[in-house]
Structure 1
Amino acid sequence: MDETILKQRLQEAFIEDWEIMPTGGGFLIVTDWHWPNSERIEIHIRPVGEREDLYIVSDGGELFNLLFSQGVDLSKDERGMKILDGVTKNYGAKAVDCQIAKGAGLGDLHRAIRVVLEAIKDASFLLWYKLDDDGGACLH
């Protein structure tokens, strides 16, 4: 096997079990990557206003929702927000309005999807300790 075949097979395997659904002007991508609680991670893609060439790629607030449903209000947790800000900054994304988000144009939308997915995964594992009663969680 040569590297071209390997590269092609890797590309296919990485998104093989993903579901991509149109949502009006954007998309919902259900990946085969998982949150620490084993639920599948979803990526939301929506256009910026009326523009057809700019998009916001985000987790749709799922990290905040996941933690909140377990008793952790990340928006009121200074240390947790510092961790999240550090992770998102490393990926060129931001934590905005309780979402991990990154802007993208048509030419780099695919990269933004990957970057947001990696940021979500990193942040979720770094913040998962907050669900441990001894982890100093900020409860609502």
Structure 2
Amino acid sequence: MDPYNDVEDEIRSPDEVKREQLTKDTRCAFQKEMDEALYLSFQEQQKINSDYEEKIIKLYAEEASLRRDKFKDLLLDVNKLSKFDKELKEIYEIIEPIIDTYCCQYIEIYEIDEVTYDKIFRILYSIRTNKNNIELLKELIIKE
């Protein structure tokens, strides 16, 4: 006896085909008009909601793009140099997720302890990059 053929015995037969007919619409004209008005109102509200959602998504994407552009050069410079400098790699591993969460609009500022703050900016000021980018980072990362 083959265990794989037993499965075929367990399959049930298909259900009977049923024919159904819709009942005649017995609503009065007022009820039909009210249902039509509610349906149109619902469709209009859905359009308003979808337009609003698209607007919000577009604004979010624009803001995220602007924020990424602010820090793109700094992250690129630090990432390139982090391949050669252990301390800079540690700094990159600290600031990259902070900048990423800022760009995703999860945070506006990030508080960090004074020792880490001083270390981050001491090392960043020692590399060749646009100092304005470092100043932008100072607005994002603050001391506790």
Structure 3
Amino acid sequence: MSVSLNATFTGAAPSDPEFDHPAGASIVRAVRDAVMTEGWVAEEFDNWRDAGWSFRCSNGPARLEFVVSAVGENDWLVQVAPDAVPGRLGRAFGKHPSASPDAVFGLSRLVHRVLSKETQYHGFRWRWDGPPRSDSDQEPVPAP
């Protein structure tokens, strides 16, 4: 079963009025604001492993996490994934991820819409469950 959608893109992120480290606070702020405008419930964003930013959000029973991290001076990696994914033992006892692939796809479409409308961002590559490659999709697609 497909779990996460991952994307890379390029572009200089605007400076954030509050945080200058790590890079990408302006990106996470824009995505979080859009998510809440669309009716999702979103927690405050937080420093993610001192390498980027993340926030958790929910829409109905689906609980997801959005992460953005710089992977170069103007290169970015984002991930949209369930907030919780059970391991082998949890799955054996019938546990499921906190969001379906359809929910991951829905949030990823919103993320793509927000980021791609900014003219400084380009070169989007989306891929399910792995690092995007040169032959990856230019926008999110439903799970295979």
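Laboratory data are not the source of any read-out in this text; all were calculated from the coordinates shown. Bear in mind that the values here come from a model prediction, so they are computed numbers and not experimental data. Cβ atoms are built from the backbone, for glycine too; each structure is taken alone.
So here's what we get for this one:
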{"quantity": "Ranking 1, 2, 3 by mean count of other Cβ atoms within 10 Å over residues 57-64, the structure that comes out highest", "calculated": "1"}
{"quantity": "Which entry (1, 2, 3) yields the derived value 28, 19, 14 for semi-axes √(5λ) of the Cα gyration tensor in Å", "calculated": "1"}
{"quantity": "Structure (1, 2, 3) behind the derived value 14.4 of mean count of other Cβ atoms within 10 Å over residues 41-48", "calculated": "3"}
{"quantity": "Among 1, 2, 3, which structure scores highest (criterion: distance in nm of label points 7 Å out along Cα→Cβ at positions 25 and 73)", "calculated": "2"}
{"quantity": "Entry that produces -7000 once helix-only ellipticity at 222 nm (-39500 (n - 2.57) for each DSSP H run of 4 or more, over all residues; to 500) is calculated, selected from 1, 2, 3", "calculated": "3"}
{"quantity": "Mean count of other Cβ atoms within 10 Å over residues 17-24 - structure with the largest value, from 1, 2, 3", "calculated": "3"}
